[in-house]
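**Student:** Next up, some structures in structure tokens.
Values quoted throughout were computed directly from the atomic coordinates according to the rules given, and no laboratory measurement underlies them. None of these values were measured; they are calculated from a predicted model. Cβ atoms are built from the backbone, for glycine too; each structure is taken alone.
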Structure P
Amino acid sequence: MLWDTHMHTHFSTDSDADTYEMIRSSIKAGVDGICFTDHLDIGYDTSPEKFMLDIPAYFKEMQAVQTEFQNEFPVCAGIEIGLQPYLKDVLPGIIKEHPFDFVIGSSHVVHGQDPYYPEYYTGKTEDEAYREYFESILENLAVFDCFDVYGHIDYVVRYGPNQNRYYSYDKFADVLDEILRVLIEKGKGIEINTGGFRYGLGHPNPAECVLRRYREMGGEIITIGADAHKPSDVAYDFSKVPDLLKQAGFKYYTVFRNRKPEFYKL
């Protein structure tokens, strides 16, 4: 089976999931292991108190569940950090100070706004809004190295007025290729996030064409996650993942432990 290495619990503002229930659901789903990646989004949108992670409490609970399941099921402790350029002197220190197994760097806030909300699209065409999102990833990549993979690179299409109905790799190939080029140059990976299926896109995040392009350009590090915020979403549509990755040219997927990549055959 596969590892699910992108999931959230009650330590994330947008989830109330019990850690033990997430583990039991993962075991029932038949995955080989998991990594929790609760949110830390400093200065989130207009509500800076949101998406702050109580890291000491988080690790206390992680250590408790790791001890309880150590002979039964692998559980890693990761984090999903919201990248914004003005945090370039803050986030690296936080990551360095704590023993995370895995760090996802994600773009949830673009120039002060989360594309989750309709206000982000006000005064822009959908294509302009999407391009601004992708260009903001390049702004983050210019100043951050403290992550292992970039999360759901086309997150924005989950929430656009027409979602991915008119979205295509070709429209944004210039900026998407540059994102992938920089990630590969930095030795960073991407993820296949099956949350896209759950949002009704019919595709993962990023879409298959982006996965394929990353591999064509020489990218090898790819993690798998359902972006679950409740037990029933763990390993969502994972049955589709092996074929999707093989069709994109991958022979292996990646799991991080102690910030080191391990490669598992598909």
Structure Q
Amino acid sequence: MDEHLSPGLYLVATPLGNLGDITRRAVEILQQVSIVACEDTRVTGRLLHHLGIDARMVRYDDHASPADRDRLLETMRGAPVALVSDAGTPLVSDPGYRLVRAAREAGIYVTGIPGPSAAVLALTLSGLPNDRFLFAGFLPVKAKARGDVLAELGGVPATLIFYETAPRLLAALAAIAEVLPGRDVVVARELTKKFEECRKGPPADLIAHYEAHPPKGEIVLLVAPPSDQPSAEVDVDALLRAALAEAKPSQAAASVAKATGLERKTLYARALDLK
């Protein structure tokens, strides 16, 4: 146990859902800090109550002002401060990086207490290639921006990982089916909780399932890399014909190349034949 914590910033990972996943070191740190900075005091308050910890909490989220940040920095100069997210590892799709950056620029001690991460856990459960992956946070809300992001990342030779909300899942799956046809997708939700689910399949199958069984909870969405499926399993002509219905041969070839990992020049020549 750290008998006397040095002043500074302590980035503490907290459970995704199962409170048994808190580490012993995380508990020891939370017992000793002067302030726990958190996204939602109600959520963190329940965790601290479960652990029997009576700590002062300060809200620090997307709406925190520079003045809020400055007050925390001033406290860190003389006392230990913990930063937590509602669940998992802080700074993954939350605004904590600004606080860390400011603390480092000010010469304040910064360290992390590792623990659960929804993105990493979902990747290990998915069965998709995990030697290379790209975490891209939340997909945009608007349809065009969402499609643009998927098109931009579609050619990356790695498993793509996104966070998503239950109400937007169907729209996200439909966008993946349109922009990245032929890719397997995994929906991981309610991780570490009683109704944990990790479902894999083509976007159309997942859409049918979740239309019949509306999802709840926080969701991790994973998309297979372009090289994960052997090209023999992909009906290239069908993909090209679908793309040609709305795009020029060059654009269709580019779209299918991103989706399949096949050579763009070859696809362009085939698109011209089909056109």
Structure R
Amino acid sequence: MKVERRQIDGVFIEHAAPDGEPVGPPVVFVHGGSHGSWLWEKWLPHFAAAGRHSYAFSWYNHTKSEALPQEEFVRRSMLDVTRELRAVVAHVGEAPVFVAHSMGAAAVQKYAEDFPVSAQVLLAPVPCSQSAGEAIPLPLDMSEPFPPMPYEMATHWFFAGCSDEDARRYYELMPDESPRAVWEAAQRGAAIELDRTRIGGPTLMIAGGQDIVSPAELVRRHAAHFGADYLYLPDRAHSLILEPRWKAVADRVLSWLDRAAW
């Protein structure tokens, strides 16, 4: 399937179109910290083949998107990604379904406080102050970009379940991250303020029982706070999107969208 790639307002966007008339709203895929649009390399054509215009993009300072000045980048919150979301949705031209991972889920929820969305699917989402968990002690230099962690640690955190060949390929694609965004994630939601009274549309949150980054109990608590549907996958880790059994997760999402999003 052909995937079109372009930059809009400095944001690198990939688009896969369905063969015929779309069956529902377009889907915008949102990666998390230290990743890029490549996170969705399998999901993008899969969702297009299921009849939906599908878009993936990279945050600023991430894969193939414009780099902000370092002094601005190091101060960037994960919630500042709403800037890229506005640019992508303006390009898409209608309220999309958001499918977001980890830090990207918090950005999507913040965006949804102010703008309409058709639905949200949040995989291993970062929680918020009302659903926060115990912080992760993580030494950070707040004046410097946060580089990818060592390969063994990155595999344990992000690529569990992937083959060594795939994990090494993904690891080579990991960009630097804003230390502020990493600090926010390490606070396990305590630094993220979201207003559930301003967020509309159906929401599905998905947790993996083997996830050490977004533990299932925190995701369950987060889903309960927002009144979201909750799907627990006991044998999955943080990278539900890249694991060899990714298609089963994607198909569960498509099945939910067929029922929940018009």
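**Student:** Looking at structures P, Q, R, which one was distance in nm of label points 7 Å out along Cα→Cβ at positions 19 and 243 calculated from, given that it came out as 5.2?
**Tutor:** It traces back to Q.
**Student:** To which of P, Q, R does the computed value 1.5 (distance in nm of label points 7 Å out along Cα→Cβ at positions 179 and 219) belong?
**Tutor:** It was calculated from structure Q.
**Student:** Give the label, chosen from P, Q, R, of the structure having the highest value of FRET efficiency 1/(1 + (r/R0)^6) of positions 51 and 251 (r between Cβ atoms, R0 = 41 Å, to 0.05).
**Tutor:** R
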